[in-house]
Structure P
Amino acid sequence: MAGYENLQQIAQVLKSNGTDGELVMGFREIAPEDINLNEPVFIIFDGLPVPFYIESFAKRGNTKALVRLTDICSMEDVEEIAGKPVFIEAENLPEMSLEEDGYAALVGWMVLTPENADDMDSDIYEVGEITDFIDIPNNPCIEVETENGAIMIPLHEDLILSLDPEYQEIIMQIPAGLL
């Protein structure tokens, strides 16, 4: 998507809901209620972002919503965009902070770890980007996309060596066997 760096994926069209163009959208990284309904969403067609406005929006659970978009009027229209990612302009994303949003604000940050787990003064290397926060009761975890695929890392205060909000980096002592 060269030239469209200002767009950020927020959702994916999952399927149609009925026959009159209503669709089910699955959201990622932000909650459905955080969408600004007055701003367009974009779907890529032939390499170009096409704007759509949200005509109706009904939240379904924590990560899904029933949505009606302009010019999507039939089941066939929805089938044409089913599976496609949905984007918004990055400046329309809600700001997240650790103080207000807790560890969910870490999505998009880089995880770093010391080269030698026994020597915290050893060189630091990049593990990967945090792609999700999983709030498991009494065991919150982050999902990190590494060069070898996604891994889940427990997010315990004893494992966090430092947080750098300016650079969006977290340095962690990662338990043996997870990498």
Structure Q
Amino acid sequence: MSLTPTASIPLGFKAPAFSLPNVVSDELMTFTDVRGSKGTLVMFICNHCPYVIHVREELIRLANDYKVKGFGFVAISSNDVENYPDDRPELMKKLALEEGFPFPYLYDESQSVAKAYDAACTPDFDLFDASDVCVYRGRLDESRPGSGIPVTGRDMRGALDAILTGRDIPKPQYPSMGCNIKWKKG
């Protein structure tokens, strides 16, 4: 495990298009399928990362709290499953069903979507407004495994609330931190 931050890139880019299989339904899903009328949160996660496991319950609460307010949510796993078999699609499906994910869990086998979004770690977050423009690339909150700080989703909730109320996204935006995405070799 290598502690990796979200890549620092300028905000304001349009959500890259994708078409990926939903591991639960086996249907191909696009950004348009998951987008919300108020905005959309694209989350790069995986099954095995301790940083994702640490925040997983809050990701579920967050989606449940904000989907009803018009936000779309999607989780994408882009890890190399040959070298990290815990992240295989059948185990993604098992986890999504066991945890009751209120968002689609998509598999990015080619890793092209992670590259298009400049995803670097799990969890990595891209929050888009109603015009599909990225307005937040930061952490969920300041909690980390073993930190003793409770997981609240405070930073992400602040960004979502700012979109809802038409305010500026709170600054500074601190990068998310987690395991590096497990890129395929060669």
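Only the coordinates and a few stated rules stand behind these numbers; no lab work does. Since this is a predicted model, take the numbers as computed values, not measurements. Cβ atoms are built from the backbone, for glycine too; each structure is taken alone.
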Label whose coordinates, when Cα extents along the principal axes in Å is calculated, return 61, 37, 29 (choices P, Q): P
Where is distance in nm of label points 7 Å out along Cα→Cβ at positions 42 and 90 largest, in which of P, Q? Q
Suppose distance in nm of label points 7 Å out along Cα→Cβ at positions 50 and 74 works out to 1.4; of P, Q, which structure was it derived from? P
For FRET efficiency 1/(1 + (r/R0)^6) of positions 34 and 82 (r between Cβ atoms, R0 = 25 Å, to 0.05), find whichever of P, Q sits highest and give me its label. P
Kindly point out which one of P, Q the value -1500 was derived from, the read-out being helix-only ellipticity at 222 nm (-39500 (n - 2.57) for each DSSP H run of 4 or more, over all residues; to 500). P
Suppose you compute relative contact order in percent (Cα under 8 Å, 6 or more apart) for every structure in P, Q: which one lands on 32? Q
